[in-house]
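Please go over the structures that come below.
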Structure 1
Amino acid sequence: MERQFPGGKRLRLVLGDITRIPADAIVNAANSHLCGGGGVDGAIHRAGGPSLMRELDQIRARSGGCPTGGAVATSAGNLPARFVFHAVGPVYRDGGRREADLLAACHRTCLQMAEERDLRVVTFPAISTGVYGYPVAQAAPIALAAARAHLEREDTRVREIVFVLFDQCTFDAFARAL
């Protein structure tokens, strides 16, 4: 499923494995300690190889981690990309602790990082919807709004944003929001 934007830009939804979709940057749903984990984070680290963690070790040594709503970049190792953007989404509590703002911020941060690196194609998972507990039906419109706003900018060099969704339920929630 996709939406077209002026200038040939597009926003796509794909059901599949984010580690197999070619892109300039793959966004990883990371934790603030940047120490790897399960879900999409574990899959990206397994597919990317140990170089990702070595780079994250260096970042942690310099900065101690990454705040919620932020992201850091590493090379992509064995993944079909140039970079991995390790984005830290919010843990969902009750929706009243700035979770929506923080979720939007991590998407905007990654897209700004793509601009800074002159990248064209960025893939995102459904950030914070796994172990962080963000309800997919609430997360999808936030993620898609950030992507749409970026693609509507005249000055963006990003041509395609792809949400690679791991299961049918998540895909369906994003499709409804799109």
Structure 2
Amino acid sequence: MSIGTIILLVVVVIVLWVIGAFNGLISRKNRVAEAWSDIEVQLKRRYDLIPNLIETVKGYATHEKTILENVTKARTAAMSTEDPKAKLQAENQLSQTLKSLFAVAENYPQLKANENFGKLQDELTDTEDKIQAARRFYNGNVRDYNTAIEVFPRNIIAKMFGFGQKELFDVDNDTERQPVKVKF
């Protein structure tokens, strides 16, 4: 083998490796996007359930107007946010306001006995479980993607082609640990 052939083989191997690394990063990036889409599907389901829940509660808890308004505002903020980091904060706020709404509902036995309210509460609970599962799936894909763009020598390819870190979609632990505040 001549030196020219060896150099050509080395170049071909390097080019094939770069193509493989690039395609692997694209694949991981697309999995992250797909996982984010799964989260958005579940969030939309939650957004669609909330107005029905509010209407059901309105009939029973007429003097709890502030809580109902807070849920509506939190829902609107969460729906209008696109940035994953800002969306996380808005979703955490929405979760807190929903907890407040359910805490208020505890004080209305007729509301708790209402069949529609019970079904909506069950559906919302199911949706929250699905959001958590979608969040875990998304975070797993983000972890794999972030690891792939950080390890040597793929980090060189990632920098060359502009692959950047993705944010995890975690709950706000400080918010989640605080008890729900309900004022009467």
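Just so you know, all these numbers are worked out from the coordinates, no wet-lab data involved. What you are looking at is a predicted structure, and each value in this text was computed from that prediction instead of being measured. Cβ atoms are built from the backbone, for glycine too; each structure is taken alone.
Comparing percent of Cα pairs over 24 Å apart, for residues 59-154 alone across structures 1, 2, the highest value is found for 2. Which of 1, 2 yields 11.1 for mean count of other Cβ atoms within 10 Å over residues 11-18, as computed? Attributed to the structure labelled 2. Work out which structure the value 23.8, 89 belongs to, where Rg and Dmax of the Cα atoms in Å was derived from one of 1, 2. Working through the options, I get structure 2.
I have 23.8 for mean count of other Cβ atoms within 10 Å over residues 27-34, calculated from one of the structures 1, 2. Which structure is it? Provide the component values of the computation, followed by the final result.
On the way: 1: 23.8; 2: 15.2.
Clearly, the read-out refers to 1.
Who wins on FRET efficiency 1/(1 + (r/R0)^6) of positions 19 and 131 (r between Cβ atoms, R0 = 35 Å, to 0.05) among 1, 2, i.e. which is largest?
On the way: 1: 1.00; 2: 0.40.
Of structures 1, 2, the maximum of FRET efficiency 1/(1 + (r/R0)^6) of positions 19 and 131 (r between Cβ atoms, R0 = 35 Å, to 0.05) occurs in 1.
From 1, 2, which structure was helix-only ellipticity at 222 nm (-39500 (n - 2.57) for each DSSP H run of 4 or more, over all residues; to 500) = -12000 calculated on? Comparing all candidates, it corresponds to 1.
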